[in-house]
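Just so it is clear, none of the values below were taken in a lab; they were calculated from the coordinates. The shown structure was predicted, so the numbers you read here are calculated from the model rather than taken from an experiment.
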Structure 1
Amino acid sequence: MEEPEEIVWQGRFLTAKKRGRWEYASRARGIRAAVIIAIDDEGCAILVEQYRVPLGRICLELPAGLIGDDDGAEDESPETAAVRELEEETGFTAARMENLGEFYSSPGMVSESFTLLRASGLTRVGEGGGTESEDITVHRVKLDHLPQFVAAWRARGHAVDVRIAMLMAAGFIGEDGK
């Protein structure tokens with residue numbers, strides 16, 4: 001029989017929990033994230049960089065954001081959140097948003113899941129950069145240059161989100177790089 005879950009601490013966005021001897025974190029209110037693989041018609045991945053407090057440095061990431069985190073939007077779909085976040089963070093909008101499924105980023109430490117989506121039919125409609133509380137820089141990187149870009153990024157002492165590796169895995173891009 002599984003031991004009951006105990007809430008050790010709860011903040012506005014995170015909850016620290018304990019089950020038996022196992023300690024882990026979860027998003028408060030069960031909020032999930034939408035993570036977007038966005039590749040334009042020229043075979044460039046749309047990536048973002050932003051400072052991440054837990055790491056104490058900037059991090060290279062796929063565009064992403066929370067689903068249903070605004071009051072009154074608790075029933076927001078992953079696709080709607082992805083379209084909103086992609087435009088907000090990168091300045092691109094997508095004609096299509098394909099849901100690739102739900103994934104867990106670090107299941108030994110956090111219960112958070114994310115929905116992975118592939119954006120296509122991209123059009124630049126703005127500068128991006130995120131909301132007033134964010135300082136996001138947008139990068140367009142040719143897929144065939146991505147390994148070198150990531151290596152140079154690391155050499156400068158910056159962090160790289162593990163989801164960037166998905167772009168370099170054959171299953172997430174087609175033969176034509178899209």
Structure 2
Amino acid sequence: MPHSGAPKVERPLPASVLSGDPCQEALKPDQLEQILGNAPQGERHDNPALGTACNWINDTTGATVGVGYTTKVHDGLSAVYQNTRPLSSVWREFPSIQGFPAAAHTTISSGTQGGFCQVSIGISDSLTVDASLILRRAKVGKADACELAPRVADMVVTNLRKKAGV
């Protein structure tokens with residue numbers, strides 16, 4: 001059951017949607033093109049405490065997008081509400097990204113001046129996917145990464161739903 005103020009996921013996706021490589025499955029080349037202006041090769045990171053993540057960087061503009069499959073922590077959004085929310089300088093809840101509860105956040109240590117924001121999406125009561133965005137250098141201080149990051153999250157959810165066949 002969800003705790004710490006986290007909402008329940010009404011129609012969860014199966015855990016198997018997070019079984020693949022986020023560099024291959026989380027975002028498609030045309031989606032990366034929309035977000036970053038190009039489709040760079042993803043760089044995979046395996047975190048034994050969290051799961052698997054991938055970052056894509058536009059070296060010219062500095063814009064970066066990341067997707068993390070949180071498969072090692074089985075507390076879903078409750079863990080984000082419990083552990084991340086108290087450290088956040090920005091916290092915005094989204095009742096639904098295609099039917100899945102989510103929260104956009106920036107921790108004090110990552111700083112809002114850096115143009116960073118992460119959206120944590122509950123795909124089940126025990127699993128989350130994180131989509132993060134670092135604005136291109138020219139937009140830092142002029143645009144709000146937490147206004148734009150939910151669009152990235154929406155693209156990731158679209159791809160996960162397709163993988164699940166829903």
Structure 3
Amino acid sequence: MIDEQRGQTTLDFAIGASVFLLAVAFVVAFIPSMFEPFRGGDGALFIVADRTAGYLVEDALVYAVSEPAVLDAGCTIAFFSQSSGDDCRFEMDGEIGAVVGVHGSQPVDRSVNITVHELSTGPATPIETEDGEPLTGGDPDPPSDAVVSSRVVTIGDTSRIASESAEFRLTVRVW
């Protein structure tokens with residue numbers, strides 16, 4: 001005998017199974033994106049480039065940390081000539097990539113190029129010191145697909161550089 005008070009029908013079972021399968025499909029589809037921040041793809045390069053630019057213009061090359069983006073000319077020239085300057089906030093103990101934390105401190109070494117150039121020009125034409133030394137350093141010839149981060153900066157003592165401009169752009173390229 002069939003109980004007519006029974007609540008489950010074939011249609012109820014089909015709807016329940018469909019909702020369950022959709023929930024499982026949703027979870028399976030989004031599991032890879034949960035681990036995306038931990039992968040070493042291009043997203044990590046953006047973080048490295050931005051962190052490097054921030055470190056240089058907010059701490060390592062400035063007169064005072066209370067005045068970010070106003071670079072100390074002596075420390076900036078010492079940084080790009082790969083020597084330790086007096087009263088600078090960085091310790092030059094090797095190449096530029098090691099100083100900014102791109103080489104040697106990560107599971108995968110990255111290449112970095114740092115250039116100070118005029119606002120109107122690209123990073124391929126760095127400004128020069130009064131001695132004719134370009135304010136560029138790191139690995140030469142970055143590829144066209146390098147990740148770029150830049151900051152607008154002012155150099156405190158412009159008499160030590162061969163430029164009449166007051167504002168420049170510090171560009172960090174990582175690949």
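Observations on the structure shown:
- Answer label among 1, 2, 3 for the case where Rg and Dmax of the Cα atoms in Å, calculated from the coordinates, equals 26.8, 103: 3
- In this comparison of 1, 2, 3, the computed figure 1.06 for Cα Rg over 2.2 N^0.38 Å, for residues 58-97 alone is attributed to 3.
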